[in-house]
Structure I
Amino acid sequence: MYVAEVRVELKKGVADPEGKNTKKALDLLGFDKVVDVRTSTFFIIELDVNSAEEARAMAEEMSVKLLSNPVIHIPVINIREV
């Protein structure tokens, strides 16, 4: 069995209002060394497949079809055996 860890990040230049609001809140709480905050979504997907290559191919397909929007997102995929 394999686990696909898929982190979906916004591409550079795409507005991230949640990240900006979080940075403002951190500034108000006294965390004045924070330069920037960007949000992402993290998926942990367990796969009953025979190889890491098969797990990666499935995770890539899931990312394109459902987990991310290729216009504004970059999926970062890590595969590990469990």
Structure II
Amino acid sequence: MKDFASFSAGAPQPFLEEVQKIAAEYEGKSEGELMRAVYARAVEGKRGGTLTNAEIDAFCAQISPLLDAAKRKKLQKIAEELKKL
């Protein structure tokens, strides 16, 4: 299984820094709480013009191999929602 270091090699640096910040804030919290926080910040970035569709696609391409089929499908659905904003 790949780790965060191998995932982070192709992701945009500002996005990685934000993910790391959120992960530190939510250490010990549930997966759902972490995912809601990441999604909220992604929406904020998309609406603010600091997160592009290309960055969303790059993130999905990097993290998808770490997920099972059900989570990959959910990630793809969330990515499509974000790209519509």
Structure III
Amino acid sequence: MANYHVSKDKDLGKWRITKEGAERISDFAQTQDRAEKIAKKFSAQSGGGEVRIHRLDGKIRDSDTVPPANDPNPPKDKRH
């Protein structure tokens, strides 16, 4: 299982995808939506996990569980 974070790289103006605990950035995308999709694909390929999407100020605005990981709050997550 692997968790990924999507956040804005203000210097490059792109959205970065970073595996939790990794020193290097996994990938970049032009839009937050595209970065989220890439992060979910990476997470699914490594057995599932959480994808955390950050606001421009760095705070987490959303977190999605990627199968086959178990969602800790399945009845509450109605958006995805």
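Can you tell which of I, II, III yields -5500 when helix-only ellipticity at 222 nm (-39500 (n - 2.57) for each DSSP H run of 4 or more, over all residues; to 500) is derived from it?
III
When relative contact order in percent (Cα under 8 Å, 6 or more apart) is computed for each of I, II, III, which one produces 37?
II
Out of I, II, III, which structure matches 16, 54, 30, 1 when P(r) over Cα pairs in 10 Å bins from 0, in percent is calculated?
Source structure: II.
All of the numbers you see were taken from the coordinates with simple rules; none came from a lab. Only a predicted model underlies this, so the values are computations on that prediction, with no experimental measurement involved.
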